[in-house]
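Some structures are shown below for you to check.
Each reported figure results from applying straightforward, stated rules to the coordinates on display, with no laboratory input. These numbers were taken from a predicted model, which means no experiment stands behind them. Cβ atoms are built from the backbone, for glycine too; each structure is taken alone.
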Structure 1
Amino acid sequence: MGSRGKRRVPARRNTNALVIGGVSVVAVIGAGVGAYALMDSGTSSSAAADAKPKVKTGPPSAAEVRTAADRFLTAWQSGDAAKAAGYTDDAAAAQQALAGLSKDAHLTDVKLTPGRRSGAEVPFHVTSTVTYEKTKKPFAYDSSVTAVRRKADGKVLIGWQPSVVHPELKDGDRLVTGEAGDPPVKAVDRNGGELSAKTYPSLGAVVDGLREKYGKKAGGTAGVELRIVRKEASGKGEKNAVPDKTLLTLSEGTPGTVKTTLSPTLQAEAEKQVASRKRAAVVVVRPSTGEILAVANSSPGFNTAFQGSLAPGSTMKVITSSLLLEKDLAGVDKQHPCPKYFTYGHWKFQNDDKFEIKKGTFKASFAASCNTAFISQAPKLENDSLTKQAQQVFGLGLDNWSIGVPSFDGAVPVQSEAQMAASLIGQGGVRMNPLNMASVAATVKSGSFHQPYLVPPDFDHRTLAKASRAMSAGTAAQLRELMHYTAVAGTAVKPMSGLGSDMGAKTGSAEVDGQKEPNGWFTAYRGDLAAAAVVQQGGHGGDSAGPVVRQMLLAGG
């Protein structure tokens, strides 16, 4: 044969190196060489046909992580959204998001600098320019990518999630540059002093909420900005939505002024209290009016104080006690059972440290936070009894509060058997936040429900929520006696010590699946102030949330 004795010379390979953030990426371009394996001369064609390719499994190696990250970041930096998306495990979503950076966010001159790998994660720094019409401003931030192995073929890709584009993006959110959706607002306290996230870190989300609701009503004009446009919260409406967030202001608008009910003294103290604790939130209200005087969160990114949805633990016993008192199932000085255990709905309930009170009064059980004293009354209640009490007397769970910014109004769902019993002590399906529980203490102090509000209703002529009925004067007096006794002789003694005679409190600890320590709760009133706080994973409420509430009541005079 004419070709016998000649060796085939493979085509010469060309290599191009691209440097991104100090990392060299080598792309091999083979002339006429495809991604195919040559068959070994000793392997029969039938054996090769029968062999199944082995799919690699297990966590990505360090080299695989670096390669996946470099390919993705290189393609993104070059402006090829489709190519970059192809290196992720959700190409369609990734391409849409990356294309939107130039189309919607108007980012140009994007440079991506990878950082040091940690496991499967590679952090990176983004520098860019936001260009809109004749205005330009630099924009920089940090994000990260995580490499994952695809099960189908073992290929290592970038695990796609919106936070890759920007760490604060969630599903459905977009980065948009243009005329602001809402004009800016200048939020001021009750004395006219400006409220800003710089002075009061907790108020960032609050001011964002005020802008979204009142920006167009307060008389301001919109500027141009880069912002996160949140996905509409389907079925939740404005009240529970997270407001859009401004990331960069290209040109200032003219702000309108929104006056709030916040007290500068109490707000400063609230900021101080949460700053020294992890995952704490506190609210102070005025019982006689419903005015919100302070709100603060350890984590300013989410307003737990207004929008949190947490089991309130034994602070719920204030509402349950009002129900038992009205139905004559308990009396302050009447004997009341507090056994070690009580079984209902096939659940065995017990007290903290399995204590019991023999021949004790309901007041003693309330002050000691005896769980079984409340669970033992479950057989005498209807499934909707607690739900109706919370709604009709305390204004909770009707989703009709209008405080001026998004809020969660609490939830006390109708339940049966063991879950209904658990709800009596603030577990089960009951969900509250510090705003709700401060309102509960305020309702006890004033004798009737006044919907809390941050912006006076006459600012925009809105109607505040009302309770359908008030508790009797006798029930209100007994509740105040129970809370006062708890503050002077029960679980709330230490936080309430020395605060005078016109005060009362209730502690709470809420068990949460997966947590070693329960969430600590505390709600109390003193004079014309009511406050509530939660410290997540704080343990006993008197030790964790109690000191926060104490300082707020002291700061109020």
Structure 2
Amino acid sequence: MRGSSSNITRAGAAVLALVLLLLASCAQIPRSGPVGKSTDASAGNPNAPVFFPAAPREGAGPESVIEDFYSAGSGYEDDYAVARQYLTQASSVTWKPDQRALVFRSARVVPTGVENVFDYELDLAYSVDADGVATRLPEGTKENIPATLAQVDGQWRIAAIPDGTAIPEETFKVIYGAYPIYFYDPTFTYAVPDLRWFIKKKTVKAMTSALLGGPAAYLKGAVVSAFPSGIKLARESVPVVSGAAQVDLTAKDLVDASNEDRLRMQTQLALTFRSQPDVINVELRANQDLVRVEDNGTVRRPVRNMSVPAHQIAVSHNELVRYENNRLSPLPDIAPVAALSPRAPAESPVSQSAAFLNPGRDTLYSVVPGQPARVLTTRAAVSRPSFDRYDWTWTAGPGGDGATEVLAYRPVGVAQGSSVPAVTLTPTWLAGWTVKEFRMSREGARALVISEQNGKTRVQVTGIIRTADGTPRDLTAPMTLPTSRDPDQGAWVDDTTVAVMKGSAAESVTPELLSLASAQPQQLAPWPGLTALSAGNGPEEIFGQSAEGVFQRLGNGWSPQLKGLQDPSFPG
């Protein structure tokens, strides 16, 4: 039996076998002459790496055949033609490599005790399903893939193997890429990215199939699609002809749709194909016949990567202030709150409402123009407030029985002394966890959640399920982002990136950028005594606060800004 070290060597050899086929010059999209079609295999990045695996070796034993089969599984060209040579004729026909990809840190072949049956034992880093949804897995996660072998003309071949491939993590990072496919928020106003992992050279068809399949689990119920449930590709390819991606759909679903729905379908595909250099526009087809889509101005293009206002709310001399261009000014039309000693303020991105905590962080207040501040909730501890674009104020804290609750309030338009609309959510995945941070995304379909249990911290993104009028109804089971530290606060930087850190007045603090599209956190420059973090539009608009004042990220360091203010935060 070969040990882990030999298999790691094989994995390294597999990586060395990856060859970049670079075009001599950038291909120009033809504007005249014969029509040229790209097949599904080439509809993607033409410069993507290609892996050339080795064919079966004469006289190789069962263990070597299993190892070499999975090494060959990185060679996706010609429908995994080389990998299929390691299978019996029957299994080569039935094996479906695109069903999932298991990405491993190390692997070894283990006998099962059953004649000619072995396990390929993996230490998994990721699991990627047929629609490109990647699940990151902690170190030590094991999975055994059973393989049954038989002799064919004196050579060992695999007679039974589960669908899918298994590839080393190093190889995965080279031949796969993370790409956003886009859905809509429930009002069709905003485009919401759903990051998927695809082989770089086979993206166009893979993206289309994933889009038709619907959003990832953590977004189901929080976003919508213009494509009706059950709609499918009419043919197993999405050719790109003279820059036009020809998406051929089942005729009835497409023809029965309104022009408005078809325009939204076309827009959704166009947003999804933004990353594809050979795609200029999208054609909808029904059984290969072009379907006319008219843009008569009735459908607005959704906002992608929504920005926030350039100013921040902050506390100065116990009053709420506006911080912009390194200057302070009064918060417009807001009553004085100095008697309440506000901390951790938030400002609505759609109105002039604000919310804040008291110094003990056990009471949440809101203040709307023309009214004094009012108490929204008091409990043992609450997370700093965050507004969504529906003007709901969010926080989290323990309920009466100690269970973690996520709370949302909407005081805008409520007369002084009247009850404020409120929603209390108790997601099971937060049971036993203390929420340190709950921050709404700019389009209102997602939230960043940082929670802690017995010293262990996790950073997650959950979807927000709402009723038709935008009232929060539930949170989806979240996706987890990798972090190398134990952050206790965070903020959205853009629609696919968050900044997090663990604040400390006494130590040097290293914030991190976590991307929905990356496996590795990006560490920012350390800075002593950072206790608060805020983020505006993009990674250059990240601010930190220490006892020495406010600092803005500048390249690989931090630039001093104003002194004498606390807890700056961009609207949201």
Structure 3
Amino acid sequence: MIVNNYVQEYINLWKSGKIKLNKERILLIEYLEEHVLSREDLYFNDEMIENCIRFGEKWYFPLQPFQRFLIAFVFLFFKQTNRVFYRKHFWMKGRGAGKNGLISVVTHFLISSLHGIREYHISIVANSEDQAKTSFDESYNVIGRSGPLKAMFRRTKTQITSKKTDAVLKFRTSNGETKDGLRDGAVVFDEIHQYESNKDVRVHISGLGKKQPPREFYIGTDGYVRDGFLDKMKEKAMKVLKGEARPNALFPFICKLDDESEIDDQDNWEKSNPMLSYPRSQYAQGLFDTILEEYEDLEDDPSNREEFMTKRMNLPITDLERSVAKWEEIEATNQPFPELSGKDCIGVIDFASIRDFAACGLLFRHEGKYPFITHSFARKEFVDKYYSYSKKHDAEMAGKKKFAPIREWEEQGHLTVLDEATINPKHVVDYFIEKSKYYNIKKIIGDNFRMEVLKEPLEKAGFEVEVIRNPKAIHSLLAPRVELGFANGLFIFGDNPLMRWYTNNVLVKIKKDGNKEYEKKEPIRRKTDGFQAFVCGLYRIDEISEFNFDDAFDALESLNF
């Protein structure tokens, strides 16, 4: 049985209920007690641990129990060979948990005479130079503020060198040109969520082992790249914690919420950010206040929820495919239309195929809200097949009728069913010609595929037509406006169950780069044409003025001069 005061301190804080841990850290403690602390062939270099902690607290900042705990395992060795037990350290915490600050302390100490290993060079690697310099710049500035440290280290804007050990601390970008032949003692990989593969990592660690003892540090917060390097690291971490890999394959310190539902209890936030555990330092209290403010802002701006969950709570919402709005928000579009006669509007068109559905409509601006008048066309053969349009009394088809009551929506005037081989573009053109008698249609918008057959007849009818070449590119651009609009009741669809159905069928797909696209929850029966048309209108709605010139002229004529 091996013991270290700082390791035991942290374990006791959890067992006594003074701090909250997520499942991964609970597994870590159980795994350490069973597979590591119970061994007789290991030892903590307590002198080195004390020196590192004192170095950090003298020149940097007071260290928290979890930081002292992490430092202890950097200096865990085999007794016989004096090799480090953990070569790889994986620290994953929510934004603001001080990962860069702690790595600054550790790397600065490792090149110092207190560590005492000559030419123990260290590289800090990240995708961008700015991120790679974060910890380097902190050490650079600490040296600049201290006369004694200036006497012990030489510093330039590109490297810090220990005068006694000739050990060098550098920063590098992961996509640099030449990395072969490096003779580092340790390498730090920062913001590992951005790495799509281990290709660059392999290059940087290829020189490790030439200088003993070799160490690798992988630090960061979760991100949006799925099935990349970070996900592989997390899989490896879980294998270690479950005893399915060799005990020293990785030291995994993972801090995150266990479940999305825990977000609403502020006491759970320390699961993702151990800096928030009580008693809080002045820095930790300021950090908590910032996170609380961001959390409260989500009520008015829910578009930031994914970012908040991913970066602050270190828990990417694993189901990245979700509805565009809550059903209550979709229901809230059932507002009466204001008086829109004579007002400017944007005409919109969307249809996935001229063989099933087509949606067209008019989008307005009115007193800060966005009224949307829409009508759809559907082919009879398609709605017969998938929604049992013609089979009124067939009990076997009841499920299809309930899924989308096409005939009911047609009777309400939201839809026209056409018994045609394909939807004739003339119906769409006629719709806009009719509506232009009552509203001022500034232009008609659709994407490149849909407008191929409609652009010429619409222009012949006198309409200005705009073609969106890449409609998916505007989805991410408009996502904040869409989410805020639903959250604040800014969209007016009237009592239109078809439009509510379209909207509820939309699936928000978050891509690897964090951008959003609007797709279908199911490719055939769940149509989204009306919603996609609505989004096209939002793309150009700022070109519409809320000012009604007809009303202004009427008011002038009524004045008695």
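Data table
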item: Which of 1, 2, 3 leads on distance in nm of label points 7 Å out along Cα→Cβ at positions 256 and 360, largest value; result: 2
item: Distance in nm of label points 7 Å out along Cα→Cβ at positions 312 and 432 - structure with the largest value, from 1, 2, 3; result: 3
item: Structures 1, 2, 3, by distance in nm of label points 7 Å out along Cα→Cβ at positions 528 and 544: label with the highest value; result: 1
item: Computed 20.0 for mean count of other Cβ atoms within 10 Å over residues 104-111 - originating structure among 1, 2, 3; result: 2
item: Origin of the derived value -11000 (helix-only ellipticity at 222 nm (-39500 (n - 2.57) for each DSSP H run of 4 or more, over all residues; to 500); candidates 1, 2, 3); result: 3
item: Of the structures 1, 2, 3, the one that 13.4 was derived from, the read-out being Kirkwood radius over Cα pairs in Å, for residues 120-199 alone; result: 3
item: Structures 1, 2, 3, by percent of Cα pairs over 46 Å apart: label with the highest value; result: 3
item: Ranking 1, 2, 3 by distance in nm of label points 7 Å out along Cα→Cβ at positions 144 and 440, the structure that comes out highest; result: 3
